[in-house]
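Enquirer: Quick heads-up: structures coming right below.
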Structure P
Amino acid sequence: MAGAHRADNRITKSKALGLFVILWLHITLLNFAFIGYNGIVFLWQESLDGLTLITHIVAAVTAVLCFYCAEQLINKVKARMP
């Protein structure tokens, strides 16, 4: 029973993919526009640049890897606890 509960806490491929998509979309949409003193400014050309999209992908992958490493560390600590 405890093993089944532990499996629910693991980051599966589908959860990792979902997290990646949500983070990538969030970063990309935040970079799409900003509000200045003169109102909202849309940066659609800059946001669709290849280097910008690669930067967003790298940021999202890094965040997913951090979540994965934290999950692994938490599971190791829990396994050592009585």
Structure Q
Amino acid sequence: MKRTVVLFFCLLWLFSCENATQKPIDGKTRQVIDSLSGVAQRDAKTVVDSLCQDLNRQEMPRLIDSIKQIRLQEIAEKMKTVPK
């Protein structure tokens, strides 16, 4: 999935470097290009959003556990300084 997105942007970059002196694009072709690029952008956004959600779902419990461990250590250190 990630390779597809990278490949898409590489191809987009490659084809954007064409010679600008070619004949201008007519209205119908421009509309088709705009439609296709809109679809590609929505697809890419969907893929990126799902990747971010997956990463969030995988990493969040680990991050919360590590923060909890650090906080418990801080509390233990503070409890050592509190008079009994």
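None of the figures in this text is laboratory data; all of them are computed from the coordinates on show. Model, not experiment: these values are computed from the prediction. Cβ atoms are built from the backbone, for glycine too; each structure is taken alone.
Enquirer: Suppose Rg and Dmax of the Cα atoms in Å works out to 18.2, 60; of P, Q, which structure was it derived from?
Expert: P
Enquirer: Tell me which of P, Q gives -25000 when you compute helix-only ellipticity at 222 nm (-39500 (n - 2.57) for each DSSP H run of 4 or more, over all residues; to 500).
Expert: Computing helix-only ellipticity at 222 nm (-39500 (n - 2.57) for each DSSP H run of 4 or more, over all residues; to 500) on every structure in P, Q gives -25000 only for P.
Enquirer: Taking distance in nm of label points 7 Å out along Cα→Cβ at positions 36 and 60 for each of P, Q, which is largest?
Expert: Once distance in nm of label points 7 Å out along Cα→Cβ at positions 36 and 60 is worked out for each structure, Q has the highest.
Enquirer: Rank structures P, Q by distance in nm of label points 7 Å out along Cα→Cβ at positions 28 and 68 and report only the one at the top, that is, the highest.
Expert: Largest calculated value belongs to Q.
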